[in-house]
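Since every read-out is calculated from the coordinates, none of them should be taken as a lab result. Not measured: the values here are computed from a predicted model. Cβ atoms are built from the backbone, for glycine too; each structure is taken alone.
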Structure 1
Amino acid sequence: MRSYAPAAPPDAFREPPWLLAFGGHVLAIADAEVRKLRHDPLELLTRAVQPTLWLVVFGQVMARVRGVPTGSLSYLDFIAPGILAQSVLFIAIFYGISAIWERDLGVLHKYLVSPAPRTAIVLGKALSAGVRALSQGVIVYILALVMHIQARFDPVNILGVLVLIVIGSALFSTMSLAIACLVKTRERFMGIGQILTMPLFFASNAIYPLALMPGWLRAVSAVNPLTYMVDGLRALMVLGGSSIFGLGTDFAVLLAVTAALVGIAARLYPWMVL
């Protein structure tokens, strides 16, 4: 008796490749998060306040201090990439509070029972945070035009700046998400977020060069991911700017730390409901 092999399923019913399905989950989560911005467009305007104050007030005042060794750059040129990185940090570090709200509203439970892997959920949220942070780049570039900061406007450099913004925001938002999974309450989370922002900011090269730091602070800045973000932004964003560590090192460090934090946050994510 002749046996027949089962016919191959039509293309429409075949399981998509694992990587394609994983990418679809990431984009779906990111899209759901970015859509929240449509319900609160005023958020984009409020985000403009912080970098404006730092550049217009702090930058203008400190530009009169001649003792800060910024090389061939004016102080405003030197500080502009640091203020952009600071704005991204200050927004992304509080991103985890949205996960606490999602738990309270029951949205987190829906994510956990969905077929999306935990890593895809975390990556999707990190990607959405990066996209939302791009508005900070637009704001700082507009301020650079108004304040005659010597910024680079060629497409390649702007693209590099945007990529760094997305990676940096993904890094700090994922760090924030991991912290939220551990503390679980909004009050504790806000306290820890406020504790973290200032040390990360001041232990970096955002508003003064590494050469001004004492040895112990320079050692701390070497393990601070914000230092590498500022270093890359300064080389890509400002005419005459350069990278101390090298752009390859800046991108490699940021990507490696982001990957590690994604893995940690993905493992901790189910803890939110325990």
Structure 2
Amino acid sequence: MSSAASAVTAAGTAATPIKLGRWQFWGRLMVVPYLLVFAVFVLYPVCYGLWLARHPQSYVHLVEDPIFFRSVINTVVFLIVAINVKMAVALVLSGFFVQSRWWIKVLAGIFILPWAVPSIPTILSVRFMLNPEWGVINSTIFHLTGLDGPNWLNEPTLALGFAMLMHIWKSLPFWTLILVAGRLAIPGEQYEAASVDGASSWQKFRFISWPALRTLYVTSLILSMIWTLGDFNSVYLLTGGGPADMTHVLATIGIRYLRLDQVDLSMASIVFAMPLILPLVYFMMKRLSK
């Protein structure tokens, strides 16, 4: 029996390198098409864009364009206001949706719909609602008061504000779910012990919830900034950069230059955004590596 067991053990030991070798072979084989796709659809477009934007004169023309300067300001305002408001609201709502009542679960299913539905129909529907002539909002105002409603998207500040609201409304459910998952990872015994000690809801959040969620919150904040820098749906589908190209952001200004057949300026605007993206990527990776 001992010799048979030794033979089986030896056979299993000898077979292990063969199995590992097969897995390594198939793993390397699967990496090849991935590298090919990465080179064709990521590396080549980036290198080609840098080549198109290689002339220093393109950046001179870019900086001299007042529309581009306005788009940089709009992007900074978008990031500071929309992202922080969105994440703060998501943090508050995560404390609501983490409850286990049945009607809260129903509300959570409805709440996630704006994020689950594609951007084009949802944002365009809001744009139609804001139409000054036959939109449902101004039509309701006229039926109730007999007065014409305002042209909601004809004032730059108001139009940009609506674009930020659209971004918050569209992506808020996703980040709320992320923070809900973070709250569910906190042991319930900590809240029970705090309740026994007479802690208030604010004290539970301050001393239990926030310390546990802080890393996740900051990482989500940085990641949301990175994604928002490349998100053109909220602005382009709602305002088209108007009125008078005053609501463009860095994600949409390149489309404007493409429509004007200024490819070099379009690529230069993308390269110009890199100093904003790279520090965010660095800080996010630094936090994830801790």
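Given 0.40 as the derived value for FRET efficiency 1/(1 + (r/R0)^6) of positions 182 and 262 (r between Cβ atoms, R0 = 41 Å, to 0.05), which of the supplied structures 1, 2 does it correspond to? Considering all the candidates, the number was obtained from 2. Quick check on the output: 14.1 is Kirkwood radius over Cα pairs in Å, for residues 166-237 alone, derived from one of 1, 2. Which one produced it? This value belongs to structure 2. Work out which structure the value 2.5 belongs to, where distance in nm of label points 7 Å out along Cα→Cβ at positions 78 and 246 was derived from one of 1, 2. Corresponding structure: 1. Work out the source of 15.9 here, i.e. which of 1, 2 gives that when mean count of other Cβ atoms within 10 Å over residues 142-149 is computed. Source structure: 1. Where does the value 1.12 come from, among 1, 2, when Rg/Rh (Cα atoms, Kirkwood Rh) is the thing being computed? Among 1, 2, the structure yielding 1.12 for Rg/Rh (Cα atoms, Kirkwood Rh) is 2. As an exercise: distance in nm of label points 7 Å out along Cα→Cβ at positions 54 and 230, calculated from one structure in 1, 2, equals 2.4. Which structure is it? Comparing all candidates, it corresponds to 2.
Suppose you compute helix-only ellipticity at 222 nm (-39500 (n - 2.57) for each DSSP H run of 4 or more, over all residues; to 500) for every structure in 1, 2: which one lands on -24000? Of the options listed, only 2 reproduces it.
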